Structure 1
Amino acid sequence: MEGETIKIMNQDLVRLDRFDGSNFTRWQDKVRFLLTTLKIFYILDPTLAPLLEPKENDTPQVVAAKKKREEDELICRGHILNALSDRLYDLYTNTNTAREIWEALENKYKAEEEGTKKFLISQYIDFKFFDEKPFLPQIHELQVIVNKLKVLKIELPEAFQVGAIMAKLPSSWKGYRKRILHKSEDYSLEEIQKHLRIEEESRSRDKMVEESNGGTNKAN
């Protein structure tokens, strides 16, 4: 009885965002954790033997096992459907089994996610910093791409990100990049952002002084 109560009251166990077509891998991991905790994830195993029709000579143990399997199938299917948005619920509610729903979602949204991965990786590789824009917003823009990749289970080590930031600096920052790269110490993302902000402010001041001096010279 206690086990059945736990199965039914899943919202007290895990708070699931309803899947609306985005961040499939993250949603799938949460559902997998829930179903595993409830000991019904086995229903989605593609190697699971089909449920046999009941026979008159079935033993009480076989009858009980079949009944449990039917209940687990029903509960598993219900949990998956209830974790979908209304639009997707209506789309998959007529699909017969939990495994068919699970596989249909995988086939559609994992393929889309793979395309998203390639797009984001390409975005990250092609990203460049420009002198005409403030640096910190550009770094934050790059971090948004990193965070999106992380959701898709592509994690970039911090040292790699720092190196990538240095490599993406404009050509006018070539001397600064060389100075940083020749230093023996390793910088965290937070530290490199601080260094870049200081350098950018210093360059802005120098530019203002240069323009001011130029204006004074012209006046003279």
Structure 2
Amino acid sequence: MTLRLTSIPKIMRHQGWHNGAQLLDKWFSRPSAIAPAYGTPDTTTIKMDGFVLTYPRARAVYDALVRDCIWANPAAQAEVRRLLGRLGRLGGPRAWFGDINRSPMILDGEYINHRTVGFGLSNLDDLSAALGNFAYRVAIAGEAEGLSTGGTRVYVHQVGIYVRDSFDFNDSQFLGYWDDSDSSVSTMNFLSGDRVENASFQAYRRGTGMGGDFLVYSDTKKLMRSPPEVFDV
């Protein structure tokens, strides 16, 4: 391979993939860390409105999860019951629980549902460079009220949706043909540039002792629900 892997962020920037380049620069700058023994998370690069939701494939999944109210479906209700149990909030007088204004790193301990966004070889863009396959995770805030029947009624007033992703190169995956001479990248043209795979980054880490995996969190997209979704758990 004539390509230097550390030149890939430059190629990304030439393509306009600035978020992917920023995250890859961060990976190269860190000492070896292999998921799940992650280094410090990135919580500032990825924005929901300004970046993720500008891509149709990501927007479609987001719109579907909002339309389907996945924070109130049977799977979510089971998670809410477990969450309220951990918080000691099953039963008792009507009172508030949750805070979607907290960092997604904190919300991640209380998320109740998720949806995955995938990508294919035709999706050569900043979203795939930065996140690849990633998940939307959903957290809620609202009120819980004990019922005389012994259950708990939940009123969902606020919903927080954010991206969580692992920035790593630890599985087996083809990443395209990259050419430093003309800053091009292709998934089809093997005559242009060098073939890059996850294994290329694994070899780089073994050889240099650098290359640190980390979790990526976006900011939180907040939805106010009026009237609230109501269900019993």
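Computed from the coordinates by the stated procedures, all read-outs in this text should not be read as laboratory data. Small disclaimer: the values here were computed from a predicted structure and weren't measured. Cβ atoms are built from the backbone, for glycine too; each structure is taken alone.
Quick notes on this one:
- Taking distance in nm of label points 7 Å out along Cα→Cβ at positions 114 and 210 as the measure, the highest value among 1, 2 is held by 1.
- Value -8000, calculated as helix-only ellipticity at 222 nm (-39500 (n - 2.57) for each DSSP H run of 4 or more, over all residues; to 500), assigned to which of 1, 2: 2
- Structure from which 2.2 was derived, distance in nm of label points 7 Å out along Cα→Cβ at positions 138 and 154, options 1, 2: 1
- For log10 I(q)/I(0) by the Debye sum over Cα atoms at q = 0.12, 0.14, 0.16 Å⁻¹, for residues 58-169 alone computed as -0.48, -0.62, -0.76, the structure of 1, 2 it came from: 2
- For distance in nm of label points 7 Å out along Cα→Cβ at positions 178 and 194 computed as 0.9, the structure of 1, 2 it came from: 2
- In terms of relative contact order in percent (Cα under 8 Å, 6 or more apart), the structure with the greatest value among 1, 2 is 2.
- Among 1, 2, structure where mean projected area of the Cα convex hull in nm² as derived comes to 13.6: 2
- Which of 1, 2 yields 4.0 [distance in nm of label points 7 Å out along Cα→Cβ at positions 34 and 162, calculated]: 1
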